[in-house]
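S.K.: Some structures to go through are shown next.
Values quoted throughout were computed directly from the atomic coordinates according to the rules given, and no laboratory measurement underlies them. Just so we're clear, the structure is a prediction, and the values are computed from it rather than from any experiment. Cβ atoms are built from the backbone, for glycine too; each structure is taken alone.
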Structure P
Amino acid sequence: MINYRNDSRIILTLDTGGTNMVFGAMQRGEFIVDPLVLDAHADDLEKCLATMVEGFNAIIDMLEERPAAISFAFPGPADYPNGIIAGPLLNFPSFSSPVALGPYLKKKFSMPVYINNDGDLFAYGEALGGITPEINEMLDEAGYRKRYRNLLGFTLGTGFGIGVIVNGQMNRGDNSCIEMFAMPYRNHPDVFAEEGVSIRAVKRIYGELSGNPGHGLEPKDIFEVAEGMRKGDAAAAQGAFEQLGEVLGDTIATTVSIIDGLVVIGGGLAGAYKYIKPAMLRTLRAKMHRLSGEPIDKLASKVYDLDNPEELRQFIKGGQESIKIHNSELEVTYDPQKRIGVALSKLGANKAVSLGAYAFAIAQLSR
């Protein structure tokens, strides 16, 4: 792992979403200026590029020394090693054809520029300074040898993002294309999962359940309806987030079966996690069946809610057992319980993405 906390170099960061861009600057893994939020102009390339230049210049003006690099997140598949946003992008229509974004910004600011997928950087930030070190520290303090080195990060917002950490390293894939497009929408095998886990999904499902497809509400408004803070159909609002939780749980089950590690959830829609989580956990803990009809658990590992103090305690404890060595009186201790934990990000998506971007840049500059 990178010892970024002892590095004094300043890195400009940006979390690019389909709605907003959040600019910042980090040193030793912490923000050193207040983040700047600007409209992403996702449907207008010239305005989008101008906003990036404006945002980075505004952050540079706040600093007392020149930054060492720009490192930021962008949504969707691209040629990230070469800084090419390859378009077309569903949630960023301004990039309808390939754009040499990295080289453009490098020419503008005369410094190294690193771009990565937002889901990848979210997971990387959590692996470095979020859920992974938190859980491993608890295991260490409890005297257990088990450690977690793999992580799946899911971001819920304009789109449905994923990031994969394997053995502590960010997995960018051979084609910079670890995406959700091939993941099916639960009960709709020919539709991809983002249609059930995104801002547009919450708006559509609320409209369907309430019988008012032209409601004009955003997910924040729908959450307030669910909470009884705003007029509307509370049952439909809660149901919209519940359905999102079912699709999310189904997608997590598929990916965690392959990656086998911790799971962390973030993004704007995670603000409604209280309505998403029960359905997500119920789906993860559901049964499947053999052709004979015999039920089996959906996952080989037991699923724990790490935001529940009692489940967290049980997760850390595991199932320590002692067994005798064959033809010997000697014993060895091991933990037979296969288990994964799911948690809501405590860093928040922007901090985790920015930390991932910062650490990636420091590692590249240190080569």
Structure Q
Amino acid sequence: MKRTPFYSKHTAAGAKIHPFAGYEMPIEYIGIKKEHMAVRESVGVFDVSHMGEIWVKGDKALSFLQSITSNDVEKLKPGQAQYTCMPNENGGIVDDLLVYFFEVDKYLLVVNASNIEKDYQWMLNHNKVGAQIENVSDSIAQLAVQGPKALDVIQPLTNLDLKTIPFYHFGVGNLAGVDNVIISATGYTGAGGFELYFKNEDAEIIWNVIFEAGKTFDIMPVGLGARDTLRLEMGYCLYGNDLSDKTSPIEAGLGWITKFVEHKNFISKELLLKQKKEGVSRRLRGFKMIDRGIPRHEYRICDENGNPIGEVTSGSISPVLQVGIGMGYVDSRFADFGTTVFIEVRNKLLKAEIVKTPFI
């Protein structure tokens, strides 16, 4: 098992450590609900150094990315980031990821921790144009400082004007005396904030300075447990749960990152265009529990007669709403908002309603 540069910080803070994506990661420190609400109401810090970073460079970088991703990379301007996915030959999803556009011929891809090696090999195998691809995941650390007070914590530490960095944009500057820190507004919590990318050797300095600056706001470290409930309240997909190599972006409601423009040809373009035009047999939908109960991954979704119509992909109690919420793939006949469905929990059918996301 690998460890991030912050492992000793986690153990010193009393974190419960569990294996995740090949790393020993903090799941929680003082409780998922308390950590969740700290991010919603003030500020919290996530160690997300396990995420993968892959550079794509050279004069073939754009054409390569256009061929393997679903979104239109050509639309990006320097300092802008884009959410996208890599479809496979069957219309499934190799991974969902972020593309950061630094300058002409220079892009950074941020991929899911559990898929780093798979994604890297996929890119190498589909690099027909000679783009320069470099996996630098093991040399880069990342902290996500999230919450409404994140700006107040980070701004005094950097020479960048963070108010000029809109959602899905980024800058590169000095932070806490460390040069070339990437500061990005591409959060996964819906609470606002920034992601910081820097070299492993600068990790301890940056951690210490951030927590010192955040004392006024009761800043706290936050584990992956609260990260999951925070993203679920926003209806954000998690690869391995809501997305996989067997789910298409059209089924998953990601048609908005799947661009069927003339100048872009990508893997499974025609198959996915057919799905968009003709429809799909199932759709990823959010649901809110009406009966008291907690939906969990792989629980069955049923009709009123107990016939299976789908499966829960993500589920939990919403710390903000104090009710069970979840997402899952359901038969398209039951996918309309307002439809009553039933979640099978311990052999009982509990009533739920199909709703739009985000939940809050």
Structure R
Amino acid sequence: MKEFLIKTTIRNNFFPLFFLFFAFFASSLTLKAQENERKSYRVMFYNVENLFDTVDDPEKNDDEFLPNRDRYWNESKYYRKLKRIYQTIMASSKWSAPAIIGLAEIENRSVLEALLHHTPLGAMGYKIIHKESPDHRGIDVALLYNKNQFAPVKYQTYAVKKPGDSNYATRDILHIEGYVRDETVHFFVNHWPSKYGGALITKPLRALAAQTLRNAVDSLFNISPFSHIVIMGDFNDSPFDESVKKHLRAMPLNGKPAPDSLYNLAYSFAEEGKGTNKYHGKWEMIDQIIVSGNLLSERTIYTSDSLFNVVKSPFLLEKDKKYLGQKPYRTYIGFKYNNGFSDHLPVILDLKTKD
């Protein structure tokens, strides 16, 4: 009788315990699967507004950013600028670390090394990809990448050349190929010619930059129409302008994307009157991220237009006393030091991967 009671007790307790264990085990597997199913890699682009050091480079037109010159640029302002760029980068990812950071308006590799050395970014695993451009003002584009999230394979630059004018020089287009997880992704960092001197007069120069980039993209599509391509930059034109829409052929996302086409994820923002830079009281969406159609299909690595955004942290904005509303809290207003961050807001995009 005693033996029967023991067996009955074990049998009666076994099934509740078994189902409790099974439920816990199944729940753990589900949570683990959800955790592993999608991993996010943030891409950021930021025109930092004239990140110059305080050292004279005789081969560049950097005189206005020297101590006791037009802008009275000095080490105190320089290091404050570095810290503010760090603050912006971290705020763009809710104080975590973006995988990829494209930058515009940096003077040289030295300012990038200072950014990593004088802020916590260096200790977080960031590395530099940079090559000097022939730009007369001495400003370049560059890429910072988190070595724990991105593995570069190679990089190259494309010069934007003006036919019949060997003296013309602007920022090169930087192309980086590497691995996000086990997937090859091509990143292009751009800073196209500005409208300084007049929008119509300079319009052909942005068309040249667009065609240079399009040729590089087509060479990738010729190898594989399923290439993963992320294009970021300050285009100094909106998504509606000919340089972007006609010459680069970056279109709004409507319907099913074609893998070997380019789609401008900033297009809907521009339609809604949003922007990254404010000129004469009007927001302009000149900082954009454009992707190949294959990245818009939910495969091993993918993204969507809903994963694109403009970073509008309150500290990046100040009151627009002239035109009302807000405007970017910039470093300089003309030659007057404004003690701000940049005249541009950053843009971000999340890439997702599946295990």
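S.K.: If distance in nm of label points 7 Å out along Cα→Cβ at positions 71 and 191 is computed to be 2.3, which of P, Q, R is the source?
M.R.: Only one of P, Q, R returns 2.3 for distance in nm of label points 7 Å out along Cα→Cβ at positions 71 and 191, namely Q.
S.K.: Something else now. With helix-only ellipticity at 222 nm (-39500 (n - 2.57) for each DSSP H run of 4 or more, over all residues; to 500) coming out at -9000, pick the structure among P, Q, R it was computed from.
M.R.: Numbers: P: -11500; Q: -5500; R: -9000.
Label of the originating structure: R.
S.K.: Computing Rg and Dmax of the Cα atoms in Å gives 21.8, 75 for which of P, Q, R?
M.R.: Numbers: P: 21.8, 75; Q: 20.6, 63; R: 24.7, 106.
Label of the source structure: P.
S.K.: Which one of P, Q, R has mean count of other Cβ atoms within 10 Å over residues 207-214, as calculated from the coordinates, equal to 21.0? Show your work: numbers first, answer last.
M.R.: Numbers: P: 13.5; Q: 17.6; R: 21.0.
Here the read-out was taken from R.
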